[in-house]
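Bear in mind that the values in this text are calculations on the coordinates, not laboratory data. From a predicted model like this one, the values you see are computed outputs, not experimental measurements. Cβ atoms are built from the backbone, for glycine too; each structure is taken alone.
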Structure 1
Amino acid sequence: MRGTVHAVAGLTLGFMFYLMSDVSLNMNLSQLALYVVFLPYFYLKIADILSLVETRRLGESFVEGLKVTTLYLLLFIAPRYLLQEKYPLIAEFEVVFLNFLDYLFSNIVSLGLVLTLEYSIIFSMFQDRKNGRNRFLHSLFFPVLFFVFNVYLLGYFLNPLLTMLISNIFLTCSLIHLGLDAISVEGFYPLYPLSRKAVIKDYIKEKSIIRKSEKVLSALFYFINILILIPMLGAIFGIREASILYRLPSPQEILSIYVLTILLPLPLIFYYGSKVDKRGVVLVPRRCPNCNRIVPRSSIKCPYCGFIVRRGEK
């Protein structure tokens, strides 16, 4: 599925999680650097490293690991060292920057909204990092293992409530991503590495049917998300007209709409995709070039006019 489709899904899910979450987000500068800058970058680099390891580009994966380490040193170790050395310019910059952030998150935009949108958009798209065809990232094992990693490892060192919120955002966005890819030419590999079969593209002979349904579904998905976003924006930013026009959907309703939208084209895809012969050619009636009547495929002579029909002729 196109990246813009995943991005729109992430945007909608970000607003949804913001409206349903009640985690207190009073953070100091170090916590802001951790949750707003470092962790999102860390998650993206995990996806990059897994993609590079699967394609056996180990040298490049090592470089990506060095980038994560370098960012950690710049954000947490270097400022601590400079503050210990009592550089007055660094201390003044910290005060000014904290005042700016306090004004920003108090009067312009909510920190919770920034975090939920950031993580939702990242988690909706990061499975397509690098080459976009990483089979392990498109398996069911990856979201389960990564969710456990977030909850039980990162949750031990970080804020457990905020870590649980991030983990739930990841699991939801990741499963929606897999569902959208399942009905596209990309496909997803539910049991990889145990099985290399992709759902549903490896079960459909005529790939053009999947491409056509993907285009129609993309347009439908954009339209549905616009209808969902209108009351959400009204509720978040106090736009009364938007709240009057549409009722604010619950998280269960939004996820149910997503699931139904993903399942909607499956009957048509399997119905038309099954109308192919063993050579992968769509079955069409074989007609006589002389009288244009249907001729049985096993016959070399038209039963109506007696015209000799060559075996390769339709």
Structure 2
Amino acid sequence: MLRMKRNNIGVVSSTLPFQILSQKSKDWGLKELLVPENFYNSYLKLKTYHPELKILKYSTSLKSLIILFLKLIKIKKTNNYVYFFHECGFLIFDLFIKLIKPKSHYFPQVTLNSFTEINYSEYRGKLSKLILWIPQLKKQFTFYKGLENNQIPIYLISNIKYPENVIVHKIEETLKFKKKISNNFIKKENRDVIFITSRDIVDDNYLREFYQKLAIKFIANNYKVFQKDHPRKESRLNLSSKYIENIDTDIVIESISNEFKYAVSICSTGLICFQNRAISTIYLHNINKPDLEKRKLHLKTLDLENQIFYPRTYSELFNKIKK
């Protein structure tokens, strides 16, 4: 009996799934990968591993959403699969999945433990609220509020339950796979360190000065310092320093994690792919305790074996890198 040729598609909303897609796209029979237009250049590197994979842009424009809707209908009719990888949620896409019900695999990328659950009335997304004003729809989603980019409130919507035709994988499955990739690091003599930067819940100017001084300290310990700023333009710290070499913002941090001895950030989820080479500086800043604990919880729920190092003092940090 001939095996049916698969024409499955993948849908991502961030760069977090890059590692697993670089390894599993062929096994999963992915022919197309739909990515947000602001991450399109970042995902083009997947063509290095899978030249046959089509990388397609999508946006929230009406035309783009119609194309996405029609692709899901085609997947349903041809008995193929959708592999999707939400970071926090994608309301329109989730509604399409509920309506069309294509066979799917869902791989969650993060938890929302660091966000506060709120009522529908407190949610501030005008279009989303308009879509979900119907009580039967509203009760199928949970609403959250959090902070990003120097205490700017952000609001998220998370689907509560998918149709039975969607296989929901545990987040641990993705994290264990990332750990396996990270453990391939074997460059014992490597003296390169990468700062994973972005705007955060501390002042931008303070943060730029912090990384500048930290770079000087690393250099004094015979390290070469690199910086990878956020792929989204509005989230970038835009740090410029003669002590730090910049890496193209379109490069996905997960694709270069094995090239550095240490990774340093306040609390970036990019630290996860570095495992025991990851250093969070969250305790070295003047962050109020409730915000600090929420941010740390966000990372801790993704760090299955508690491998990220959280120095409480600069002495602890530099004792770590001198080993």
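Quick check on the output: -9000 is helix-only ellipticity at 222 nm (-39500 (n - 2.57) for each DSSP H run of 4 or more, over all residues; to 500), derived from one of 1, 2. Which one produced it? Label of the originating structure: 2.
Using distance in nm of label points 7 Å out along Cα→Cβ at positions 46 and 230 as the calculated read-out, with 2.2 as its value, let me know the right label among 1, 2. Answer for the origin of the read-out: 2.
Calculating distance in nm of label points 7 Å out along Cα→Cβ at positions 166 and 294 for structures 1, 2 picks out 1 as the one with the greatest value.
Which structure, out of 1, 2, was distance in nm of label points 7 Å out along Cα→Cβ at positions 38 and 286 derived from, given a value of 7.1? Source structure for this number: 1.
1, 2: which one has percent of Cα pairs over 35 Å apart, as calculated, at 39? Computed on structure 1. Tell me which structure, out of 1, 2, gives -0.52, -0.58, -0.70 once log10 I(q)/I(0) by the Debye sum over Cα atoms at q = 0.15, 0.16, 0.18 Å⁻¹, for residues 126-197 alone is calculated. This figure was derived from 1.
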